[in-house]
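Alright, structures below, take your time with them.
Every number in this text was worked out from the coordinates using simple rules, so none of it is lab data. All figures in this text were calculated on a predicted structure; none of them were measured in a lab. Cβ atoms are built from the backbone, for glycine too; each structure is taken alone.
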Structure I
Amino acid sequence: MSHGVRFFYGITKPTRHFQTFKKETRERGFIWRFIVLLAVSSIVWAVTAVLNVQFAGTLPEYSYLSEGNQTNVLLTEFITGGITGIIIPLIAIAVGAILYWPFFQEVGFKKLFVLHTYTYVVFLIAACLQLPFIAALHVPNDYSPFSLGVLADLITNQSFILSFLYSITIFLGWIWIVQFFALKNAAKRSNVYTVLSIVGLTLAALLVYAGFQAL
């Protein structure tokens, strides 16, 4: 028995798609889809890096450069962003699988890796939707208009709190739903255990990330 990997079907209809996502099934069609995902990720990160410099002012000295030097800076950012867009998902997906493994050992690392690939697709959708806001609002991609950070920004300037709340987006809820239905079928744990594990692990990871951001 096998589970046919279909990223968009999985994140839009998780209740149906993950019915075959069980610990004894093997993943069909994962490798080539994962390669395509990395290619798309590379492009999205590259474009984001360029927009961050051009509109959000992540490099303050950029506007004072000559036109030729500006082009070189943008090209460098595009290439660097493209490389980052390949490395980051590899690390993020692997780390996510490692974090979940102690709590869902029966699922196995490989299947947890596949699951976090689905969640990275949601992240990429969020990143794409945010691109127009970088140009329109002149804020870097870390400041998501779809997050709780928008409200928090009105009442506090604490970098740790803002970094954490800007990570709490509507897309995070989408990711939790996908993960829940996948693990519900693969792990056969109680719904309460699955929900608490998913939410707790995610929030703990975001708190650590916010701590590093605030340094």
Structure II
Amino acid sequence: MATFDVYHLQNFNTQASYSYMCVANHQGDDYSTENVVAAGWMVSPTSYVDSETHFYTLWTADGYKSVGCYNLDCDGFVPVQNAPITPGDTLDLAKGKINITIKIFKNKVDGDWWLYFGYDNHKLSTVGYWPKSIFTTMVDHANLIQWGGYTFSETGVASPAMGNGHWPGKDSAAVRGVRFVDDSGNGYKIDPWPGALGASISHKECYGAAVSGDEMFYYGGPGGCTK
């Protein structure tokens, strides 16, 4: 689980920027067996035909080849009635930055992967669940958790901003309250901090990440990569 700073990023065309938490099962170098569930916020005019910031979900059971989808674009994620938000909904940033908290855990009663949502870690409510029956390697457990961001741009087009566009630091986007969750849905501190976490940065000339301690880290950057 974690609480994300959420921003309204501008000047996108075919690019997209995502901030997310994902729970996955990854087996060695065979990405075709990778199972993933993810949730977060994104700006993608190509996906939504607007420049707004959206809450999103994602899942795959074959390494993103053909099984799985975003939001409710295919059968898989099951929304519940009276949920506080639906995958794909626009997040209201009329007053500027907001915070959202996301929790994902495998329920010990039914074995399904449940998603909870709230604003700034208050009153988390059920959004829905991914049934264990849609997975292969993640039927029983996950072996990888990621928090952070990623971007998309076409070849030769400068990559967009990530987070709020600032390099990691006090003025950048942050992910706070980073915790593991047990099968009853209770969060608990990652111990020892930050020994259980490692930063992975693919394009250091455009983006970065910095663990700050106290269950949080800063991340993001201005973008501008074309490869």
query: Here distance in nm of label points 7 Å out along Cα→Cβ at positions 183 and 207 has been calculated and equals 1.6, so which of I, II was it run on?
result: I
- request: Can you spot which of I, II the value 0 was calculated from, given it is helix-only ellipticity at 222 nm (-39500 (n - 2.57) for each DSSP H run of 4 or more, over all residues; to 500)?
  value: II
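Thinking of I, II, which structure, once FRET efficiency 1/(1 + (r/R0)^6) of positions 15 and 55 (r between Cβ atoms, R0 = 41 Å, to 0.05) is computed, gives back 0.55?
I
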